[in-house]
Structure P
Amino acid sequence: MSLMIRSGRVIDPANNVDAVQDVLVENGKISRLGRCLEAPAGVEVVDATGKIVCPGFIDMHVHLREPGQEYKETVATGTRAAAAGGFTAVCCMANTSPVNDNGAVTDYILAKAKVEGLVRVYPIGAVTRNLRGEALAELAELAESGCVAFSDDGKCVMNAGLYRRAMEYTLPFGAPIISHAEDSTLSAGGSINEGVVSTELGLPSQPSAAEDVMVARDILLAELTGAHVHIAHASTAGTVRLVRDAKARGIRVTAEVTPHHLVLTEDAVRSWDANTKMAPPLRTKRDVEALIEGLADGTIDCIATDHAPHALSEKEGEYDHAAFGIVGLETAVAVVLDRLVRSGHLPLATLIARWSRDPARLLSLPGGTLSVGAPADITVLDLDADTTVDPARFHSRSRNTPFGGWQLRGGPWMTVVGGTIARVDPR
């Protein structure tokens, strides 16, 4: 299929491009870029005047739930949600049922993605068997089967000796260990951040030190082993400070932050809406400011949704008994554009880099650039689109979002995967 995206403002941070250009796609790859390109016979032409054309967005932290928890999400519904949200690729975590701790499960996920996936799917394998933190998973087998990283996300590997061995074992693969940094002895039983709000509401809480302690440990282990450690869902000012210092000392550490930790604080919990319950919990205004600063200056490398679908029944009842996590694929881009870019807290080019070039480099994935010959994975943004978040219209199987009813300006307009249009805004 041939496609011409005409007259859009092309922003490609990987090549320092920011100019109005045409983009020609042929045979699933970027063929040419330039002004007033001649469209070959039979090519589909899309007028992107006034829109932003950028490398396809990559979400390196999602939970697709399949196999085993299809009542929450499937590869089919999750990738439809991703395409609707402007993502051309997602990396799915290992806490499925059965756990993705061996090549057979990885093969199953990839087979489902090939048949039913609307965007590219890259599995992340478990670090330990069945996520129990007791023995290493089949790491070599997982790498050979196509896993792009390793993580027990959802649980912290508390055994430092075992985590050290995992880091050493994965060195030849060149794939990072993704750390769910949470000291379970400090966070045990906590539903929200420890502070003024938890005291006022009388909810069990967890201190920010529960994250900081494990971030510090994992940085030290990365320094010891030479491995690449990636800190998932950074949420504290302490994490930003620790990662910044480690990078200055040449340690191989990277980090991500979620949209909800960038725009919400613990004050949102006052609503008693269980959709504000997540792990790590929403933190203070000071933490949010540090996270935004770290994202802008490159201390934090990527934005990732931590898309965590749950059934309605799992979010009902008492707050401290509700499940942790929210969906994010369909709201993330619009939320960040409206609340951070439009407000001047984050340059547009930085947002694009953190969702395309940087995750692609971090995980050694194809894409992340509009270079000639690169895969034709393209996200087109409309900065003037007005949206009211309506969970009932989500493509995801789950509806657990704290952003319902939010009025946002700016969002994804078109998603192109391998040269094929996967989604166009119907307006």
Structure Q
Amino acid sequence: MTTTRFAPSPTGYLHIGNLRAAVMNWLIARKGGGTFVLRLDDTDPQRSKPEFAAAIEEDLLWLGLTWDRFERQSDRIDRYREIAESLRETGRLYECFETPEELELRRRTQLAAGRPPIYDRAALDLSAAERVELRKTRKGHWRFRLERERISWNDGILGDTSIDSASVSDPVLIRGDGQILYTLASVVDDIDLSITDIVRGADHVTNTATQIQIFQALGENPPRFAHHSLLTGAKGEALSKRLGALALRDLRAAGVEPMAVLSTIARLGSADPVELRGRPEDLVAGFKLGRFGAAPTKFNADDLLGLSAKYLHSLDFQEISGDPALAGVPGDVAEAFWLAVRGNLNRRDEIAEWWRICEGKFDPEISEEDQEFVAEALALLPKETWTAETWGQWTAAVRQATGRKGKALFMPLRKALTGKSSGPDMAEFMPLLQRGRQT
């Protein structure tokens, strides 16, 4: 059975960049009829915050990316320590004592000599007595000893991929303060949770190579890996500089619809066009991992606004009837109101503004040169119940009485009745406007 996971660290808010992994893993799980796991990688007690953890869950639920299982790494520390001990016993985890300053000095020396700046494994040459002495003055950290070989896998997006482990430092799995790091904890979780497929950013390729060897050292076959391209701005600039404005909570506050986000992310960077869908499940059938490319992918946040408006325009009344934005609209006119205004909405919160107009809670916009014309036109406005024919009948009467036509006729009347120069079809809207004139 297919089992995927999304494993964010609760050290900040979810943004459009790391959402790609969530969407892709969710779609793979749903397409395979399997399990989608939400796992919080919260082993860093200093940077992981409860408010960020809660926000991650809130954002995913807003998007409709529900999960089948939930885990926190902070609940599994004893398990990681158990696995670390087994790696010590087999000689794959070894203790090192260099300070950050010492490592930096070695790195600079290697670069100056034209050698790759990787850890030189000096700690492996320490005697037992030397280790005892070093422990008296400093805390040791633990590295995983890589087998010096080429690590290869068939990547779901990048194709055949390989990394020469001789070009990579033995990764630190446990810090000097005892903190278990992501590289080990993630592998242990993926084994214990029977993860079959992992999609993550291309910046994790080297990570994947080292983790494959950890899987093998623990006697397990690694999952299938795929690495999606990284997003850039619309002009190819680094997206990371703009992430503060692209947090999901900020997009939501800006009125972006969740299906605009999902429809974009589910296809962006692939050979398939972005097409608006009505529900998350509607994205499953057409999703193909192999259709995605490896090149950096341009993302324009402005595109989401247009797609959001298109989504609102497509909604039938039954799909919106329970929305809080319609809570103030009486039930007897709610459907007619929605059908009249939906095509003019860019954001959901604009619904309330249009209803205030219907209630007469707005300031008419009448220019000085149109005041006499509008007064004459309003005197011709029928007093009886307005219908879909009223606008046409009234404007015809005003045209005959004043001689005005075209924009000079219609625009001042629209502004007088709504306070706006554009909006819903007035034939549909006028029956709703009469409510405000009767209260």
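Derivation of every value follows stated rules applied to the coordinates shown; laboratory data play no part. On a predicted model such as this, the values are computed, not experimentally measured, just so you know. Cβ atoms are built from the backbone, for glycine too; each structure is taken alone.
helix-only ellipticity at 222 nm (-39500 (n - 2.57) for each DSSP H run of 4 or more, over all residues; to 500) computed as -8000: which structure among P, Q? Provide the component values of the computation, followed by the final result.
Working: P: -8000; Q: -13000.
Structure of origin is P.
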If you rank structures P, Q by FRET efficiency 1/(1 + (r/R0)^6) of positions 21 and 61 (r between Cβ atoms, R0 = 35 Å, to 0.05), the highest one is Q
Comparing P, Q on FRET efficiency 1/(1 + (r/R0)^6) of positions 85 and 261 (r between Cβ atoms, R0 = 41 Å, to 0.05), the highest sits with P
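Out of P, Q, which structure matches -0.62, -0.92, -1.28 when log10 I(q)/I(0) by the Debye sum over Cα atoms at q = 0.08, 0.11, 0.14 Å⁻¹ is calculated? List each step's numbers first, then the result.
Numbers: P: -0.40, -0.78, -1.30; Q: -0.62, -0.92, -1.28.
Corresponding structure: Q.
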Computing log10 I(q)/I(0) by the Debye sum over Cα atoms at q = 0.11, 0.14, 0.15, 0.18 Å⁻¹, for residues 45-220 alone for each of P, Q, the value -0.59, -0.93, -1.05, -1.36 comes from structure Q
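From which structure (P, Q) was mean count of other Cβ atoms within 10 Å over residues 53-60 calculated, if the value obtained is 18.0?
Values: P: 29.4; Q: 18.0.
That value comes from structure Q.
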Assuming 27.1 is mean count of other Cβ atoms within 10 Å over residues 77-84 as calculated from a single structure, say which of P, Q it is. P
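With relative contact order in percent (Cα under 8 Å, 6 or more apart) coming out at 14, pick the structure among P, Q it was computed from.
On the way: P: 20; Q: 14.
That value comes from structure Q.
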Can you rank P, Q by distance in nm of label points 7 Å out along Cα→Cβ at positions 237 and 301 and just name the one with the largest value? P
Which of P, Q yields 2.6 [distance in nm of label points 7 Å out along Cα→Cβ at positions 93 and 341, calculated]: P
